[in-house]
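Some structures to go through are shown next.
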Structure I
Amino acid sequence: MKLKYGRKELEFEIESSRVIDILTADEKTGIKDPEAAVEAALTSPIATAALADLLAAKEINELVIVVNDVTRYTPYNYLLPPLLKTIAEAGIKKEQVTFIVATGVHSPHSAAQNREIFGEAAAEYEFVYHNCDQDLSDLGQLSTGNQLLLNKRAAEADFLITTGVILPTTWPAFLVAVSQFYPE
């Protein structure tokens, strides 16, 4: 039997007497051109203006993009090229863009992991790692009585973009990348 596990496959044997049933999922075809789908979403989003219009409407000295860490697979190979192209076409220079990796309590990536996850962007842009205990801005008290703390660079950015995915979990549910902003 083969089982997908992370980015690999595990192969193992199970005695036939222990198999009750084998379930198979219906095969679904994916989007034929995911990068074009991202471009379409950036130019014709649901319930908001196109990203290019939002960028043009504001004077931007620092743009921050919050990205997931290695523990949450996100197809940045499809997402980042059209996103960064739109940002560049708006006249925002690479030096004005900072990526904040939402590590939560996980360790920062190695340079090799960054290249694997973010491709060319890893070498062309500044990447910083969020530290959940340092460099936070206190944005006030929530209705729950807890303080809302946000990464200082994200809070002070002229323009903030967050990225994420919806993933199936081992429970009968889906994981949404709310760990980037999750007031408790």
Structure II
Amino acid sequence: MEYKEEIKMKILLHIPHTSLRVPKAFYKGLRITKEEFRKYNLKMSDIYVDYLFSDIKAIKIKPKYSRLYCDIEKFKDNSKEFMFKYGQGVIYTHTYDGILFHQHDDKYKNKVYKYYDKYHNRLDRITKRIIKKDKLLILDIHSYSDELAIKHHNAPFPDICIGVEKDYYDEEILN
């Protein structure tokens, strides 16, 4: 078996859905009970996946707040975000089964988008600083609920999924 030369690179673990926190202002727009929200937040979060990677020497980036406050992985431009039509864009309004759980005004939206921009600016600064000197492998870390996968995709998701974003990969790393 032939081995290629070892590629040295930095690793960045992006763990976007591990937080359960929401700011106090979030509760003002809540349209379900706090207990219903607590359960839904647990179901929609990737609880403890960050601990699975605690021994890996890598830069770890995770948001302060739950995806139900601000899903930093969604496109800010709603016309580009497939899940926006289901009330699950950057700012969630509906549960995965279509129930309205949160309403908000423009002031609230502006705060969320400010947080979104700040997060992405930080991520951009970190990645740009690294790629000036090194190769960088970004791993996007998630867990998946079999219940939700079956409901929306008619099949469970694999235990491990390594996806590739075609516009952002280096052929040398894949080969």
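Laboratory data are not the source of any read-out in this text; all were calculated from the coordinates shown. Computed from a predicted model, the values in this text were never measured in an experiment. Cβ atoms are built from the backbone, for glycine too; each structure is taken alone.
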If relative contact order in percent (Cα under 8 Å, 6 or more apart) is calculated from each of I, II, which structure is the one that comes out at 30? II
Which of the displayed structures (I, II) returns the greatest value of distance in nm of label points 7 Å out along Cα→Cβ at positions 83 and 115 on calculation? I
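From I, II, which structure was percent of Cα pairs over 20 Å apart, for residues 35-130 alone = 39 calculated on?
Corresponding structure: I.
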One of I, II was used to calculate helix-only ellipticity at 222 nm (-39500 (n - 2.57) for each DSSP H run of 4 or more, over all residues; to 500), giving -9000; which? II
Can you tell which of I, II yields 47, 26, 7 when Cα extents along the principal axes in Å, for residues 91-138 alone is derived from it? II
From the coordinates of one of I, II, FRET efficiency 1/(1 + (r/R0)^6) of positions 11 and 147 (r between Cβ atoms, R0 = 35 Å, to 0.05) came out at 0.70; that one is structure II
Test item: Rg and Dmax of the Cα atoms in Å calculated as 18.0, 61, pick one of I, II: II
